[in-house]
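The data blocks that follow each hold one structure.
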Structure 1
Amino acid sequence: MKSDYIKLHIIILILAFTGLLGDIITIHALDLVWYRTLIGSLGLMVWGMVLSKKKKGSYLQFFQLNGKNIMLYLMIGMFIGLHWFCFFHSIHLSNISVGVGCLSSAALFTTVLESIFFRRKIQLLDVFTSLLIIAGLYIIFQFETKYVWGIVYALGAAFFASLFTVLNKKYVSNNGDSSFSVTFYEIVGAWIVCNILLIGEGDFSVWEFSLSQNDWISLLILGLVCTSYTFVVNIEILQRLSAFVVVLAFNLEPIYGMVLGAFQGEKMTIGFYIGACVILSAVFLYPIAKRKFVDKSVA
């Protein structure tokens, strides 16, 4: 269990860099996600080849799953594709700090979605923690009102991230399929939804593969390290930790992202940093309060 928390925070640190990479990459958000998912899925195919040689097994064992499960994973992956599009588009409309800051609202969305999908009674501590995070966001955006559409898309990103996490917890964590195989099909699902949106827009320029060297380097890091690796580990962790705990821990990602934004020269108001401190307090106090009040009452 302790190692799961360590792994969780390692991938959070890695994912904190996605906002910076999204700011560096010059292409449209939807094109960015298209390349990210394509590179990520191809990276997993190569990874599967390496693993099959080490285990002296069939290469196809990583991809031969129940057809119903494959369709399920593709569908769940579409939600993460929508999350990535909303996230990167919010950064392009505002900045890194605003884009990652709103992701903290995922805790509230997760509380509601878990009660729906698991028919679980909402605990007062979960609600209080979520509302504390929302209060932090409210303070932030009282001082940062010029990024309305960036906020809207970032909240959309938070909702789809919560939906993706809860669905993975409900349908994936106990079905016996390897985290590697699940990750592959989910990333392919994210790539599929990008193609659907691109066709809907009538934009086919992405298939020309015309990118600068810096964009290619950033996209390779984004696709292989921030996507393939982190998603395999994340799905493994969800098999042992609750969706709310995972999403709550991911509220540290905005904090790390804000620090990176500061290094990028982003100048935010004092209210922004006060709100960030409120969010950070909620993240760290939740497990302490849960052990002291909720776990004892259940025992």
Structure 2
Amino acid sequence: MSVDLLEIPAGPFTFTAHAAGRRDGRLVVLLHGFPQSSFQWRHQMAVLAAAGHRAVAFDQRGYSPGARPDGVEHYRAEHLVADVLSVVDELGGHRFDVVGHDWGGAVAWLVAARYPQRVRTLTAVSMPHPAAFAAALLGGDEEQSSKSAYIAVLRAQGAAEQLLLAGDGEGLRRVFAATGHPDPEAGTGEYVKVLSQPGALTAALNWYRALSEHDVAGLTGRLRPVTVPTLYVWGEDDAALGRAAAEASGDHVEGPYRFVALPGVGHWIPEEAPDLLGDLLLEHLAAHS
């Protein structure tokens, strides 16, 4: 697979990106999660390119050196959503398919809900619909409360950075290993390299710090239902995201919807089950052309 390395100007920022496939192919934008980068989509990009699509995975706000503003307020959800549309506009695509994992999945859900006229299809990986997640977290679901206990650690200013970057990123490697990443040494070295850049980890953690409990609660009633064709893929052994929110996500979709639960698969689906996710993604795109 031939991969293009792009520098995409969008507003005051420049986003780094990997792109593969025909330049005139159907545009599929892939959004990574925490604590990763566009590198996580390498397997799916190859599959998409082979099928004739144009796959673009960009390093989101905080992860791209040219899009790393200081201050928690710059990492609120509305800015993350706006970045996606700005990148797509710069790529010359009006309508596009959006794929997101983890935090990238949350952004993808929001983009699809707020801008259905722009989104051809949505594929959410691991991350449930934000309103379903908020309802489980704030509604007393014990499993989700337990799985989300780490969020308080990540929101701690300074302490989280010290914990995760200690020992040349050994803290990050331990996170991947403890949560079942299939390649906690070689594969995750790329993520440690990105997040070890000056200010990068603080910027990535600011995604968590910018989200207040008031914002989370508001998601349960503020978001419109998703009307675009939606595929949601969740691993039954996910260390961070529980069953209640996963199964409730369909309640927030009014368009065609498919929920696929993967037994024996954890949180890192794009790398843990790359072939299966690639097949599901191609089926979804083909069904909604």
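All of the numbers you see were taken from the coordinates with simple rules; none came from a lab. Just so it is clear, the structure is predicted and the values come from calculations on it, not from any experiment. Cβ atoms are built from the backbone, for glycine too; each structure is taken alone.
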Origin of the value 1.7, where distance in nm of label points 7 Å out along Cα→Cβ at positions 6 and 22 was derived from one of 1, 2: 2
With relative contact order in percent (Cα under 8 Å, 6 or more apart) derived as 21, matching label from 1, 2: 2
Structure with the greatest value (metric mean count of other Cβ atoms within 10 Å over residues 126-133, set 1, 2): 2
At a computed -25000 (helix-only ellipticity at 222 nm (-39500 (n - 2.57) for each DSSP H run of 4 or more, over all residues; to 500)), which of 1, 2: 1
For log10 I(q)/I(0) by the Debye sum over Cα atoms at q = 0.11 Å⁻¹ computed as -0.65, the structure of 1, 2 it came from: 1
